[in-house]
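*Asks:* Read through the structures below before going on.
Please treat every number below as a calculation from the coordinates, not as lab data. In this text, all values refer to a predicted model and were calculated from it rather than measured experimentally. Cβ atoms are built from the backbone, for glycine too; each structure is taken alone.
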Structure P
Amino acid sequence: MIDAERFRSDLYYRISEMTIAIPPLRERDGDTIAIATCLLQRFSNLHNKRISKFSKEAAQAIEAYPWPGNIRELENKIKRAVIMAPGTTIELADLEMAPPMDDAMPLNLQEVRENAETAAIKRALQYANNNISAAAKLLGVTRPTLYTLINKYAIGIDQ
């Protein structure tokens, strides 16, 4: 456009000094559901619907999906769901999405904590070759505490 004299070169050089990197949705943990909620409100108002929220399954599917079409794909899914949804909540079926896989991160903080603790204990045990003392030291807990956690989460130890 500069060569065709349709864009000023001095303006181009001023604005090209700063670049803004916007990562795709799949790399923005937690943002997807926030954006989806904003889109839900916008399309609900636009189409005079009283849809106010996503079901738990729908929210988990939105968070777990990789969104290869990025924001436009998300926008199209939400718009269609708002138009077609019969109730006041967007259900998984309204989104026409598959249920999230079992490895999707739960929304419940207790479940998140338990999953994180279990994974950390298993990693520490593996790293320490199932040596409880060494694993406890890696985890920053005492041996009795580690034994309690191993029993609590039913973690098997191969000796």
Structure Q
Amino acid sequence: MFREDLYYRISEIVLEIPALRDREGDKVLLAKTFLTRFSQENGRSFRGFSDDALAQIESHDWPGNVRELENKIKRAVVLADGNRITAGDLGFTGESGSLSLNLRKAREEAELRVIQRALSVHNNNISHAADAIGVSRPSLYNLMKKLQMVENPRNG
């Protein structure tokens, strides 16, 4: 048990750091940094990551956060045979990355995530969700229809 009075004395400034899964672009950047560091520490030389490895890094949810990513890269540096780190070297065998290089598909996936998030934040209130994402109510309905989302009858 931590004394409550001491907690309030040291909690004047609270830093909120989002989970790795919520930080777009950071996954690959951190992976490359770890690859450089662990390659030097182990006297190895790699030409980077294969496309399948990058797709896996970007699409994985990383429930263990940065520590999980760091451990996977460290393991791959030690065990990899080739000059590039592959998805298999990272322990992703049998899984497929969901990172789409198809622009239309990627745009639809992004639209779907934003709409779902807006609806969730605004308790499925269509008017408020539409305002939040900067579109009109009819436009939001059209997007939802295009993305084959089930429309909620509660549309405030």
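*Asks:* If we compute Cα Rg over 2.2 N^0.38 Å for structures P, Q, which one ends up with the highest value?
*Replies:* P
*Asks:* Sticking with this one: I have 4.4 for distance in nm of label points 7 Å out along Cα→Cβ at positions 3 and 27, calculated from one of the structures P, Q. Which structure is it?
*Replies:* Computing distance in nm of label points 7 Å out along Cα→Cβ at positions 3 and 27 on every structure in P, Q gives 4.4 only for Q.
*Asks:* Ranked on distance in nm of label points 7 Å out along Cα→Cβ at positions 19 and 115, which label among P, Q comes first with the largest value?
*Replies:* Going through P, Q one by one, distance in nm of label points 7 Å out along Cα→Cβ at positions 19 and 115 peaks for structure P.
*Asks:* Give the label, chosen from P, Q, of the structure having the highest value of distance in nm of label points 7 Å out along Cα→Cβ at positions 67 and 139.
*Replies:* Comparing P, Q, the top value of distance in nm of label points 7 Å out along Cα→Cβ at positions 67 and 139 belongs to Q.
*Asks:* Out of P, Q, which has the highest value for mean count of other Cβ atoms within 10 Å over residues 35-42?
*Replies:* With respect to mean count of other Cβ atoms within 10 Å over residues 35-42, the highest-scoring structure among P, Q is P.
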